[in-house]
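Coordinate-derived values only; no laboratory data. Fair warning: this is a prediction, and the values are worked out from it, not measured in the lab. Cβ atoms are built from the backbone, for glycine too; each structure is taken alone.
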Structure I
Amino acid sequence: MRDRYFRALGLGCAFCALYATSAGAATTTSTARFAADAAGGQTLVRATTGAVSTAAGDVRASTLGVKDGAGATTVARAAVDRYASMLGLGSGTQLHQVAARPDAEGTTVVYDQMAGAVPVYDGRVLVRIADGNTIMKSITSSVATSAPASAPDATQSLTQAREDAVAGIPDAAVNSGPSLVMYTGVPFGAKAATLAYVTDVRSTSQPVRKLVVTDARTGAVIDTLNRVETAKNRTIYNARGSTSTGSLARSEGQGATGNTDVDNAYNYTGAVYDYYRNTFGRDSYDGAGAGLVSFVHYGVGYENAFWDGAEMVYGDGFAVNDVTGHELTHAVTERTAGLEYADQSGALNEAISDMAGWDIDPGDTTMGEDLPIGAIRDMENPGAYGQPATASQYVCTSDDEGGVHTNSGIPNKVYANLVDTIGRSQAEQVRYRAQTTYLTPQSGFADARAAFVSAAGDVGANATSVANAWQSQGVTATWQPSC
């Protein structure tokens, strides 16, 4: 199986086997309440904890006890208070509103799950309000049911946490953090709930990027999460081996250098920037005009490329069109859905990058066909490169962060179905809308199906065709893998 395309170095996924707990009576009661409240078609997706991770169905604001004329945030707050137990929460007070994002179709109200004054790692709830704030359309949720209602005080300093995080990582540079969180592991519940610092660290000499989680009271490293995910202000460096020894080769507005990799990185990052700008109105990967920094000629015989949280990095010959689109889309995902790079959410992360890479380079169905090693995936025929195409073929493994480059074949084939049935121009709008509006950090395939269907309604695509694209690959509204 040729799964080495952008396969990240680092730890395997020690927790790829999803855990299961029973849903409490309060969850059942709250779910029944939603079923009675919601009009028309309904979708409920349950996480393995028994809590609901996606609830889609129209609930009138008046049913939530909200008077006409109220704002979107008032309607959303009434919804999370009413359905908190369905999401696996003791009460809606555990959710703190952090954003309200209006658009042409309505407003997405964003909540962080809190343990007292401390955010829960990956704890995120999105409530979609529409029709002049008179309808709640959906709730999508990633919450840790094992997180406590309050948190103790940290005894480790930020300085000490930073030192603990970079220890053991060669030529370390900190992308962000340390940030104080209540950490329960990936997937939720894989670790005992612990007050922790989370620091995003990369190496400038090796293809390593890790999220290092340290105990905020003892300083012990309690987890490390791989973050190497194997822009129009372009700066291209000749790495000459590493990102710390590189030299500036071409910056925005300068002419071609004659170095093929330098010029390809410049041209293709520009093409990806233009794609996101012209297709979705997005200004670079962060939506705010972030510069696009690339390093080429990385390592010696390094047959790979990756996004390290700060820049694009390419081995010789790996600065090609769909690869650049793939990697920069990891950066977009990081700043929108925040999909964890493990198991189902990691496979979705990889697949969304493949989908975008294919949209940017749509002349064939393969990914990476211009690489020195040749093509490494096929959107229409995942099996050609050893990937599953249907949910029944989902691979349970501890390798490759739980098979993120393997199981991505399933949503890749779903997307090929979409392009075939509704056309690429609509398919890419559905994909981007789901990525930026409906998915949460630990969303699974069934959540993605619901997200794509909801997105279809927003962008004027046929929701039935979208649902059928997932159904054809065995991803039902309630599907979960056997592991």
Structure II
Amino acid sequence: MTAPLLRRLAAGLLILPLLFGAGCSDDKTERPSLTLSAEKIVLPSEAGATARLDVTASGPWQLEISGSGFDASPLHGGRGTTSVTLTATETNTSTARTSLGSLHLFMPQSGPELTVTVEQRPAVAAQTLLLYMPGRSLASYFEQNIEGIRRAVDADTPGDGRIFVCWQPANQRTAELFELYYDSNSASCATREVKTYTEFNAGDPESVHTLFAELADEAPALSYGLIIGCHGKAWVPASAGTLARGALRPSDGAKEYWQPAPGAYPTRSFGDSGYEMDITELADALAALPYRFDFLLFDDCFMANIETLYDLRASVDHVIASPCEIMFPYDRIIPQMFTDEGRSHDLGAVCYEFWNLYQNDYASTIYRMQSGCIMLAVMSEIDRLADVMRRINRTPAAEYDPNTLQTYEGLSPHLFYDMGQYVSVRCSDAALLDEFAECFDAAFPPESRLHTDGFYSAYNNRMNPITHYSGITISEPSTKFTEENRATNWYRATHE
């Protein structure tokens, strides 16, 4: 093909688009359009519950209902945006989400056609989660926790699960229980008031047991989760701290011992001033319930402690806690507790999201707050670990310097020591150490024992380095509260 011919063909090809464009310049016909606010509508479980679907169209449209158990209105509309209300006509009494059918939307004059699936949540929730925040001294932080949950709630979270909050906004004798849920009509988190406990004592095991028991009546579920957010000092008895409800022995100096350093940041004994429960009382309250919590997350300081976990081993299946001082980012962890449309949870991901925030999202300019230590406990493995520890304690103790052990607070004297490191220097029997390591990893999966390079403590108001991390603490090497420690169930079980 000659060059002049190629040039002529090219010129012709260039003319065609220009001619086509010129021919359409006066064509002002609008192409039909039809868009929807969602591809799937999930109705609440009860009959009469509603959900909204927004239909935006360039002209007239209609819808047809396929299936049963729900109605929709209106069945047609025109140009602009129209809200269609879907109403459940029956209650889904099963334990699983039900497919009710679909909506078929179309424009009569050769427009687009769209389909929306319609489902209904079960009356029995896949999971019920309670965030329990007793006391008033951390009230402003409790409000931040609640707002964090509100940010996390959407069309997928909690899905087929339910979220409840109990806190004390007014005084120590009043507690409010309410539900946070996704309202599809407003496309946002909404609140449903459930109950006000006018005479609530956070330090009374019976009051706490009643609250937990009534939760199951209000929101029956296939599984349950619990978050406790308050002050924490692990296994230490209520009579040996600043949160004591009983008289302190003056010689203990316990009040002074638990005082934060001047200018310290607030961080998160279980309870609040004058209304504290021992961890054994919490364990008994949980064990007496007609259901069992699948997991317990402590948003409290120092709760990743072997004395504490041993007391809880028969009351809950899993525990997430920190060996040092802590505050959880609720907007990040709540979605990990309601995966697969709320039907399951990923506790390992909860640990990761907590650690990731402090490890990677906090810049070096605020390093003093880059403090994120966490672990996950499989409670069914704790007894096996105690058996190995009992045999270790029967062997002669190797000499070691307690001052070389990793600690997790700024207290003086130290109270919480790294358990893995302590056992490694205390025991010289290689076979027992190997058995201990195997049991320890089964009880506390290594992939969920995460830490930053250091941790912040309000008790010395600074970052403290971490050179050894097993994720679990033990108080046996401490010279503080020694008599109380020897009275713990862990100590007695491992020193027979």
Structure III
Amino acid sequence: MNSTSELTVQPDPELCHTARLARDKRFDGRFYTAVKTTGIFCRPICPARAPLEKNVEYFATAAEAAAAGYRPCLRCRPDAAPGSPAWGLVSTTVQRALNLMRREREAQSIEQLADRLGISSRYLRKLFAEHIGLSPLQVWQTERALFAFSLLRDTSLPIGDIAFAAGFNSLRRFNGVFREIYRRTPSDVRREEHPEKRSQNRQAGSPAQVTMYLSYRPPFDWPALLAFFAARTLSGVEQVIAADDPEQGEYQRSFQLLGQRGFLRVAHEPDKGRLRVRVFGEGCGAVLYPLREKLRRLFDLDADSDEIRGHLQMDPLLKSVLEKSPGVRLPGAWDPFEYTLRAILGQQISVAAATTIAGRVASRYGDYFPGPEGQLLLFPTAEQLRDADFSDIGVTRTRAQTLRTLVAATLTGEVDFDEPDLERFCAQMTALPGIGDWTAHYTAMRGLSMPDAFPASDLGILIALGDSERKATPKQALTRAESWRPWRAYAALLLWQSLKLNSEKRSST
């Protein structure tokens, strides 16, 4: 096998040994076990007989294992593993490059990627070598081959459509990369499927409907996520379907991505540790990869719950909430611009009122299109709102001007939603008239999924941190939150949950 460069984050062999023997689901996606005698790499939960320790080596990511010459296990399917937290520890520039690579369907040249990052291609190659031990092309090819494998096994999409969905514009190139990683062709994988499974996939996947699965590491508080989204859904754009069993609730949303319009339904399969996503829309296969990345962020599927809980439970107040909700996740947003606009609408008014006004923006400026069960509505883009004056949606003249300022700043790039640094992003936001620290941090927290964002002046947070006589001050909140870094956004969620728990406790007594 060819060894890769030394990585910044090396798996602990002793910890990996214990985890793989126990098939501990909490370590799924954290590392991969490569077996020297078979040339195969597996997830730590692989049901196959555990190999001897002398015959294995460990890798932090699937891409590293593949680059070292190992092929993915067809039994435990590394393609279905949760995202690797190891790559969340690399440099900011590399993390931003990875995000840009995953956002687009097609591959970008190293020169194009470097230009978008404002650095030289030579320096970008050096950063990838130092922090990941792989080239950008190796990362891209491995991730896309793993994604293609999941579509081959879980859907009945034609192989040509799968190649296109995975970012390959040449079927020959797709076959070559896939064979190099899996040691078999895409057609071989299709033929290996059981007949009954092919029949099921044929029903579940068609050019207008595709089903895919998104795994996570437990614990995962799906009911809390749905409850959060349910209080903020926009009529016609999104919906939460409640069920008697909270774990069986469903999230639905219309979308437009890379020019394709569609509709999706997300349900929970707790026994399998994954979400089931049904995507509807002609040509939707072309956007499955960037759509999957959006959903992973929307539901915070790659969060390291154990690390977050271990850090935050040192605070007694947060510990009491974590005991009731150990799988806390940070609810994300489908689109940063959409959420920023909604955050501005939410300034100094209730959640319900802000949601109502945001619904007016969607219905008056967005586009309608036919869905599987009737008309659907798309939230408008910044371009569609270029000439909107917002005077007819029920906001003050000052607030309408702030919305117009946001739209203009988005179109000119004055506000950069790709900015990875919390302080710099908040500085961009607060430089705009009418936008204060609360809006900037709340947008960073949910619109950009920044884990350390913290809206210190939020009324709910101040009440939760206060006592029976008075609420805390923003300064006091910031002081206490210092010990919660870098997970202050999760702490904010727990503080809001504590208010709900205290209200339920008072009602029961």
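One of I, II, III was used to compute distance in nm of label points 7 Å out along Cα→Cβ at positions 189 and 405, and the result was 5.0. Which label is that?
Here the read-out was taken from III.
Which structure, out of I, II, III, was Cα extents along the principal axes in Å derived from, given a value of 66, 56, 42?
Details: I: 66, 56, 42; II: 97, 70, 46; III: 66, 53, 49.
This value belongs to structure I.
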